[in-house]
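Take a look at the structures listed below.
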Structure I
Amino acid sequence: MFPLGGPLMPGALLPLQVFEPRYLELIDRCLVSRSAEFGVVMIERGSEVGGGDVRTNVGTAARIVEVKTITEGRLAVLAVGQRRIEVVRWLDDDPFPRAEVRDWPDEDLVDGGIVSPSQVADLRVTAMRGLDRVRGLVSELGVEVPKRPDLDDLDPVEASYAVATLAPLGSADRQRLLCAGGVRRRFELFSEVLSEVEDSLRFRLLNSRSDD
């Protein structure tokens, strides 16, 4: 397990610089395994370095896609989120953080289908429009916003995680979205959270224009 300051969404890239001996060993163990996977959970209290942190019990399995040596004892690791996981039981942090985990698929998936697909489609459209509005407001505030990738080819579950990754959200809000029971609820919650972000950005933009 690799506890970090924020959550990782399935489908999102995770660049890491690894230098702590325990995590160097974790990466080494992963590389000799078939899956090359490790779990990522958010630290609720504490630091990423040194241990003694309090961790969430919902995270994401990440697969290593590239490892490069920066200097002796320091690695650049690129991983990608695969699927949501839930910690069943934490084990001793020896030689690195470890846990028994199980996959946690969305609860509204039934035999590969989605309950109320038309409703999910409408929620998806609403979420995408909200994402584009908020990204536009961020740009108006003078922050460079990279071009949004095309999400049309993603299935609804992948899209529900992608918008959470691309939106300017805090770690706590992203964790709430990761913990949403299903894709429909995730889209609903995303729009609720994004509405608050949009209101805040519009207020900041109004104040900045008033100062001018």
Structure II
Amino acid sequence: MIQHHPDDGLLLAQAAGRLSSGHALLVASHLDHCEHCRDRLVVLESLGGAMLEALPPAVLASQSLVQAMAAIDAEPDMPEASVVQRPAPPLVRPTLPEGMAWPRALAHCSATPWRWLAPGMRWSRVSVPYDAAAKVFLLRIGAGKELAFHTHSQSELTQVLHGAFHDGRSLFGPGDFDETDGDIHHQPKVLENGECICLASVEGRVMFKGAIARLMGSLIGM
């Protein structure tokens, strides 16, 4: 059972297309597994549509229709014959535990192989093809291991894909979603019965306590 969900503010921003690409990807990954939030999103989208319909009509420029029709009738740009169309390279992804599937929301994304972060901890950088600057990561933390104590300069969204962790506020299991910012100071610890894999999107920086943790965070771009 999923216990933690995006709030209505995040879902409204998702419906309006106002989230950054990384955060939008995280919300989409939660929606893949959460019928409750998909139903909420439909309601919010319907409310948004009703609000648009209630707005007074806007007066268009005199040439708007002519320009729109001209654009429709224009000949599409054809690639030069000399350009060879090559197939896109295959997506590269890290290995996952048996029984765990690659998230559907990440179907168009590749990711690096697992990289060492600390004993029992590995990470992978997810490449978002339409936004190279997006800071999206997979974190794979071993049973009983805990991240360094930290807070955030802006915001971080986390979606649990496998396993579970507790950060002193609550227990987060498969499918759960978490949003943190500078008001949250925590130290996520994975349960003893198995490893945990999370998808995270970071805006700003993760502000770790301790020089070594800060160094490791800066090396991986967090």
| query | The value -13000 for helix-only ellipticity at 222 nm (-39500 (n - 2.57) for each DSSP H run of 4 or more, over all residues; to 500) was derived from one model only; which of I, II is it? | reply | I
| remark: From the coordinates of one of I, II, distance in nm of label points 7 Å out along Cα→Cβ at positions 140 and 172 came out at 1.9; that one is structure II
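Have a look at I, II and say which one yields 1.07 for Rg/Rh (Cα atoms, Kirkwood Rh), as calculated. List each step's numbers first, then the result.
Values: I: 1.01; II: 1.07.
Of the structures listed, the value fits II.
Where a number appears in this text, it was derived from the coordinates with a stated rule and is not lab data. Every value quoted in this text rests on a predicted model; they were computed, and no experiment measured them. Cβ atoms are built from the backbone, for glycine too; each structure is taken alone.
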